[in-house]
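Enquirer: Dropping the structures in below, format is structure tokens.
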Structure I
Amino acid sequence: MSGLDRVLLALGALAGLLGVAASAAAAHVSGADSLKTAAQFLLFHAPAILALVALAATGTTHRPMTRLAAGALVVGLALFSGDLALRALHGTPLFPMAAPAGGFALMAGWLLAALSAVIPGRRA
């Protein structure tokens, strides 16, 4: 397993941890719909990142594209969920258009994941 794979695995696990933490925080903050959404996105995408890394490591999918897909999901989560969480907890955005940029990165990650499944990979 490459160093990049290890980093992506760690970031996927961190997304899961942050999703649980954001869910817990949302239960204690009034009007925390944005925080709940951020938590859901983190929790939905964390297993996908872990799965993409596993698929790349086994060569089941096109390795470079699968790693790129996982990276796009990580970046998308940081921008989208980060912006929503900051707005909910501190009333300030990450930066203008961070959430839409993150959403676009998430969609790109899913598209890359689909493409990595149809482009032949090499078994390890």
Structure II
Amino acid sequence: MVRIHTQNAPAAIGPYSQAVKANGLVFTSGQIALDPATGAVVEGGIREQTARICENLKAVLSAAGSSLDKTLKTTCFLADMNDFAAFNEVYGQYFSEKPARSCVAVKALPKGVLAEVEVIALA
């Protein structure tokens, strides 16, 4: 098992790794819309936050020797299901291979963000 860390994605805000690589798979921790350079939540709404989340996931997967195209499954958490359509518009630009997915509404997310996404991908 290999723990993954890259400066190109936000540092973990708790006792966890950005991702773990094991047995040909990469398991990312949930990514939120933090700017890796500043650690601050990106400005804007669900579209801007979703784009930042996907860029963060791309960086973590790259550090693990994988990519968004190798994603098998995503789990998506939305603070408001009214953002579902806008979230999907941006998400679909990044996950063009259409991995399996679960998407649920949650009561709250860290730092008050609007979405969080985690990935399981081939290494």
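Laboratory data are not the source of any read-out in this text; all were calculated from the coordinates shown. None of these values were measured; they are calculated from a predicted model. Cβ atoms are built from the backbone, for glycine too; each structure is taken alone.
Enquirer: Given -28500 as the derived value for helix-only ellipticity at 222 nm (-39500 (n - 2.57) for each DSSP H run of 4 or more, over all residues; to 500), which of the supplied structures I, II does it correspond to? List each step's numbers first, then the result.
Expert: Numbers: I: -28500; II: -7500.
Answer for the origin of the read-out: I.
Enquirer: Rank structures I, II by distance in nm of label points 7 Å out along Cα→Cβ at positions 25 and 49 and report only the one at the top, that is, the highest.
Expert: If we compare distance in nm of label points 7 Å out along Cα→Cβ at positions 25 and 49 over I, II, the biggest value is for II.
Enquirer: Given that percent of Cα pairs over 19 Å apart, derived from a single structure, equals 47, which label among I, II identifies that structure?
Expert: I
Enquirer: Out of I, II, which structure matches 27 when relative contact order in percent (Cα under 8 Å, 6 or more apart) is calculated?
Expert: Values: I: 27; II: 32.
Computing relative contact order in percent (Cα under 8 Å, 6 or more apart) on every structure in I, II gives 27 only for I.
Enquirer: Computing mean count of other Cβ atoms within 10 Å over residues 9-16 gives 12.9 for which of I, II?
Expert: II
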